[in-house]
Structure P
Amino acid sequence: MRVFLASLTVLAALVTSPSRAGDLIQGGYSTKPLEVAVFDPAKVAVEAVVFNNWLNDNYSSLTDEAMKGPREHLYYLIDSWVSSLYERDKVIFPAKHDLVLQTFFSWAERLGVYGGHLVYNALKDAKAEPMPALMEIPPVFALSLDHDMLHVDSEQGGWSVAVPYYFMIWNINEFDANDGPRTQLLAVSTSAAAHKGIEGHSQATLMLLSGSREDAATFEKYWGAALGFTGDESRQELPILGLKSTVRFDEATSLHSELTSWQSDSGPIVISYTGMNGAYQSNRVHFIDFLRSVRRDTD
């Protein structure tokens, strides 16, 4: 359904109520990255119309590869609108129906993002039909929404993690790596931020990789090499769990990468964090938040 320009005054003037008493805003994740949005609220309100209409006209012709750009743009808009909600009302998830976010999340799963239907159904107008799941996750995982947090659980892998609902979950999978170990993978994109030294803006990426106890000896080594770490990179302390991370910077691509890992009773867990120069620094606090959010079977 198209959203027409006459709706702009409604979109721009939406008022939300405070979060429920006792709720912890976005599960304790820092709100610092929300202080600088890619787009201001007026731009987002206009884009809610323009982009929605563009998708209505073009979605059927988009290939999987061609969806990447629109998917990222969608989440730049979502992130920016959430930033404006927080700046104005100190909430992350609106307590009342929000037509802007309803419009955006109506497209999330169609563009390849897991959990979009959960958010849409929580935000939609009461008269709108509920949206079924369009992105099926492997049966070894569970995905749920609790207020402003999306939770991913793997009973078999012995881990669970939660992220703010406006983060982009674009991969949940279990597979045999090429000449490597059986792996559970979760890939999430964070808020967007401007680059430093080069034009543009982008999200940073968090990745959780989990293996079995049988693969513990080789799992961390395999994925470290697969993610481009040679073993010669510098190491630094992390403010959690006594962990250290390995860090690298590729000057040719302006890409920062960071890697940490540990052993749980169920097997090894590897967490990677990557981002372009600027986006990496702005969102690194969410790398630490993500680590704090991971629960293992020993917790």
Structure Q
Amino acid sequence: MSGEISEEMEKLSQELKSLRQQLNSLNATARQWAEKRDVVHNQIKDLRLEVASLRERRDAINRKVKTLKMQRNQARAVTQENIERIKRLRESLRRLHAKKPKKSLSTLRKEKEEIEWTIQTTSLTLQEEKPLVEKANQLKIQLDIHQQINNAKVQIAEFQNKMASMNEKAEYFHAQLSELAQQSQELHRKMVETNGKAKALQIQADNYHEKFIKNKEKSKKIREKIIVIKKRSENIQKKLAEIEEKEKLSQQEKTRKKLKAEALEKLKKGKRLALEEFKLLAEEEN
């Protein structure tokens, strides 16, 4: 009986495996159609944004020219300000270099840390500590000069970067001003062309979506079959477990009876019984 059930379970398992493979294949195909559809939808979105942008640029071209001129002039003004700041910083850096210590920043920092460590960890008199404190202060002054030099260099680099950025913006604004006159003639043509592309892509996207829906419907039917087979498999497994449990109990009962019979035979022959054998005979008497 259990053999037949096991065979049926194997068949269900194979069928379930086949259905899951079909389901995975359909889901993979559905994902492909969905990805293609979404790609096209993004393309359509980009085209529609482009149309809106073209329309806005057509309506606001005169205002844009005025704004670009203002932005270009502002960028140039900021560039000039940065040039003046860099000049002042370089003059300050020149003065600082005249006072720059001979020792490097790392050497000065190490010497100062060693002195401070000595003051903190050594028992010194005020007379012994005073020159060390003075030396540490001198080192701090030299370290400050190094730090001021580094800060000036960093500020110069920052202003140079800002100046380069402003120059790029000014050039960009000027180039845009030159292009606007030609762009105004192309706006309407581009809008019509872009709208046509969007409509064609929408038809393609609808086709992909229809294929996606069909695959999902097939997947749904297979999932329903899988649920039915899994339920059937669970019922068979439960039934098989019940049969195996009965067979196990039956075998245990046979073994117990055999042991009892052997114990009784030993008792009749006057042989010594083990504790478990006494228990079995006691159960027999009860």
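Just so you know, all these numbers are worked out from the coordinates, no wet-lab data involved. All figures in this text were calculated on a predicted structure; none of them were measured in a lab. Cβ atoms are built from the backbone, for glycine too; each structure is taken alone.
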Practice prompt. Looking at distance in nm of label points 7 Å out along Cα→Cβ at positions 183 and 215, point out which structure of P, Q has the largest value.
Written response: Q
Discussion item. I have -35000 for helix-only ellipticity at 222 nm (-39500 (n - 2.57) for each DSSP H run of 4 or more, over all residues; to 500), calculated from one of the structures P, Q. Which structure is it?
Written reply: Q
Item to complete: Have a look at P, Q and say which one yields 2.2 for distance in nm of label points 7 Å out along Cα→Cβ at positions 111 and 255, as calculated.
Response: P
Worksheet entry | Structure from which 0.00 was derived, FRET efficiency 1/(1 + (r/R0)^6) of positions 191 and 263 (r between Cβ atoms, R0 = 30 Å, to 0.05), options P, Q | Q
Worksheet entry | At a computed 20.1 (Kirkwood radius over Cα pairs in Å), which of P, Q | P
Discussion item. Say we calculate relative contact order in percent (Cα under 8 Å, 6 or more apart) for every structure; which of P, Q gives the highest result?
Written reply: Q
Discussion item. When FRET efficiency 1/(1 + (r/R0)^6) of positions 207 and 247 (r between Cβ atoms, R0 = 25 Å, to 0.05) is compared over structures P, Q, which one is greatest?
Written reply: P
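Using distance in nm of label points 7 Å out along Cα→Cβ at positions 103 and 143 for the comparison, can you identify which of P, Q gives the largest number?
For this comparison of distance in nm of label points 7 Å out along Cα→Cβ at positions 103 and 143, the top structure is P.
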Practice prompt. Identify the structure, out of P, Q, from whose coordinates semi-axes √(5λ) of the Cα gyration tensor in Å, for residues 95-270 alone was calculated to give 85, 60, 7.
Written response: Q
